[in-house]
Structure P
């Protein structure tokens, strides 16, 4: 995350300067059009941008996406239905075993929402 003081807006750093593109590329935090900030060596005394720390944590907000679970057969790659409850996702395994008794290895897919919490400016 960086803050462009000249434009008075912050954005996510999506490109660092290199030999092909001598500028930082920033994207608004909520999405939108990218904009360029010149390399630090090219900045005048009035141009400034700052980086920010973030903490990544499980999303416990009321509007967070729900957890979801699914089981996958490691032999044939068939995936059972996704469910908000692990036990319901696990119930697919015995049904799959009845049809394919030689398929004994499975994977569990768990989806949990996370969020980035803004921290101190660096």
Structure Q
């Protein structure tokens, strides 16, 4: 096939042109060393891409696992703090209730508990 006919065919089909441009250097390589070099280069590129994809996936998995660990630890810490605050408040409420039942004045209960008049009246 002459060059002009080949160009017409390639102009009609972009996929064919791409294929031709990609593999024509290999087809023109008449000696085995050039072909072997081309194949090694293609394999090296493929191996590199596979390695990068594997490293990315492994990094994502490690990052997710670390994030979960940190999130759980932070959640537990916050939960303990909130639980302690709530327990302290309930204890003070119980003490204020007992003071109120024991006949102490609202002013005395306010001084000992730190609660406002309204909070003590609501007990």
Structure R
């Protein structure tokens, strides 16, 4: 049940990002749900590998580079039909909105992770 709630929160965050950030387009709620799922899967798999490989750069930049990696994962999700991101700038701000909503959702509805 928590997973479904978190996916819905992330989908709503994708819709919010599309309405606030110029350059992000989402066809509808169903597409936003699919984007939320794919974005999560990309962050778990490819994002993890990239974060491990760029760990020294993340340390040098005090973690700011992790926002760049997150934006790249958001941009990578734009292969989904009905979802488009016009460039890195919209991807950065869209990923920031979705990540903030995800963290807020974890705080509100609890998480099994001891790190949040």
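With P(r) over Cα pairs in 5 Å bins from 0, in percent derived from the coordinates and found to be 2, 9, 14, 13, 10, 8, 8, 9, 9, 8, 6, 3, 2, 1, 0, which of P, Q, R does the value describe? Only structure P yields this read-out. Have a look at P, Q, R and say which one yields 36 for relative contact order in percent (Cα under 8 Å, 6 or more apart), as calculated. Checking each candidate, the match is R. Here helix-only ellipticity at 222 nm (-39500 (n - 2.57) for each DSSP H run of 4 or more, over all residues; to 500) was derived from just one of the structures P, Q, R, and that gives -31000; the source is Q. Can you spot which of P, Q, R the value 2.9 was calculated from, given it is distance in nm of label points 7 Å out along Cα→Cβ at positions 60 and 76? Checking each candidate, the match is Q.
Tell me which of P, Q, R gives 1.5 when you compute distance in nm of label points 7 Å out along Cα→Cβ at positions 4 and 52. Of the options listed, only P reproduces it.
Read-outs throughout are calculated quantities, based only on the coordinates presented, and are distinct from any laboratory measurement. What you see is a predicted model; the values in this text were computed from it and never measured. Cβ atoms are built from the backbone, for glycine too; each structure is taken alone.
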